[in-house]
1. Can you rank 1, 2, 3 by percent of Cα pairs over 23 Å apart and just name the one with the largest value?
2. 11.0, 31 is what came out when Rg and Dmax of the Cα atoms in Å, for residues 47-110 alone was calculated for one structure; which of 1, 2, 3 is it?
3. Thinking only about mean count of other Cβ atoms within 10 Å over residues 95-102, which of 1, 2, 3 has the largest value?
4. Where is relative contact order in percent (Cα under 8 Å, 6 or more apart) largest, in which of 1, 2, 3?
Structure 1
Amino acid sequence: MPEKPVYLTPEGYERLDQELHDLRTVRRPAVAERIRKAKEFTDTVDNAEYDDAKQDQAFIEGRIQDLERMLATAQIIDEHPAVDCVRLGSHVVVEDENGETQEYLIVGSAEADPRHGRISNESPVGHALLGRTVGDEVTISAPGGSFTMRITRLT
């Protein structure tokens with residue numbers, strides 16, 4: 001079964017690729033050295049430093065696998081798509097029922113950071129906005145309840 005694509009901005013792809021490079025060339029060798037030194041001190045049984053280093057190694061190897069998988073299935077999104085409707089890479093300004101505005105950038109789930117206005121296309125808000133145009137009212141069903149937003153600007 002093919003893996004579902006990971007949608008990334010060019011900057012997001014570069015950031016993950018740099019993290020992968022750092023894990024392979026810096027952190028993996030450093031943790032291997034920690035394991036080697038911990039083995040020199042004493043037996044590996046009841047050796048807290050050895051156990052800690054092995055945990056770090058497991059985390060690093062798992063993260064390397066995750067990053068390799070994400071980058072292998074990555075689809076780069078255009079951060080400035082045509083502005084006819086909301087799609088991945090769109091900057092959307094919405095207004096809620098209270099007249100408060102919020103600006104979002106629609107990104108893939110790997111880059112979502114709601115505190116900084118980067119919402120996933122798979123989130124309730126992101127999913128509801130996809131395919132909509134300026135002036136559309138969108139009802140979002142979220143775990144906390146339903147609410148309505150109106151798209152006021154799309155860039």
Structure 2
Amino acid sequence: MPRIERSAHLTWEGNVARGAGTITAGTGAFDGLGFSLPSRIGRPEGKTSPEELLAAAHGGCITMSLASELTQAGTPPGRLEVTCRIVMDEVDGSHEIVASHVDAVVAADGLDDASLQLALEQADAGCPFSRLLRRAGVELHVGAGLA
């Protein structure tokens with residue numbers, strides 16, 4: 001696989017408590033997503049957060065990796081429904097990402113639960129985001145069930 005690089009452009013105005021910013025994808029896939037401290041720690045009110053973007057990245061990576069593993073095993077998915085929840089908590093007086101919970105529901109002809117669990121294990125092991133989070137000491141909970 002070739003080296004992959006992606007970027008985002010962020011702006012921020014004001015102090016951390018009352019300021020706000022925007023995030024724009026370098027690809028143009030999204031533009032001007034709002035983020036702020038109040039929307040990060042309280043109600044999102046239509047804005048995003050670094051944690052939400054990490055959840056999307058980890059969930060997206062696992063989804064593609066699982067689709068690949070299932071296809072290689074001869075049971076390509078008809079549909080994958082994946083949810084990823086990132087947990088940030090206070091640890092020793094600072095905030096850290098402490099967990100990522102990934103749950104998938106898989107519809108694939110001819111797929112049994114044992115084969116799904118094996119494919120999920122391989123997908124998790126092959127996902128660059130899972131490996132990155134594990135190296136950082138984050139607890140990963142990855143599960144899947146049949147639709």
Structure 3
Amino acid sequence: MILGVLALAVPAAGLASKRDPADGTLSLRGGHGTFTVSARGAVIGSFVRGKVIITDPVDGDGTGPIVSGDDWQKDRDEHTTVYGGTRVRFRLIGGAFKIRVIGTGVNLSVVGRGQVILNGAGTGEDGTYSVNGAPSADVPDYSQFALSASSP
């Protein structure tokens with residue numbers, strides 16, 4: 001069992017160590033709304049209830065989507081799959097990807113370069129986020145920005 005876990009961790013660690021100095025970081029905690037990240041890099045995420053639409057446009061340029069806890073899944077095409085349910089976890093390490101999470105209790109950790117859209121549900125309690133280690137801020141009703149080392 002332990003060897004199996006290590007076998008999975010070693011390739012992910014190897015890909016993660018290739019971080020480009022121009023990469024930015026995004027941390028989202030307790031999100032409620034719709035959150036989209038189109039980037040090249042890595043993402044680890046989870047949600048309490050909802051769905052995630054994952055597009056992996058280039059086969060073999062990273063781990064591909066690794067999803068656990070989903071109650072259902074539906075292929076949209078050869079590169080896009082929708083996973084839904086409660087207490088779902090997912091990750092993509094290395095390569096290009098697009099994720100769109102619609103749900104509650106959304107947590108995301110992203111390292112890479114690309115575009116981010118934060119679209120809180122407008123409840124006033126839509127979670128918090130931080131870019132490049134800045135102090136956490138409330139998730140806005142809508143914000144779109146480039147993710148890179150020079151992101152605000």
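1. Result for percent of Cα pairs over 23 Å apart over 1, 2, 3: largest is 1.
2. 3
3. For this comparison of mean count of other Cβ atoms within 10 Å over residues 95-102, the top structure is 3.
4. Across 1, 2, 3, relative contact order in percent (Cα under 8 Å, 6 or more apart) peaks for 3.
Rule-based calculations on the coordinates, nothing more; no lab input. Quick caveat: nothing in here was measured; it's all calculated off a predicted structure. Cβ atoms are built from the backbone, for glycine too; each structure is taken alone.
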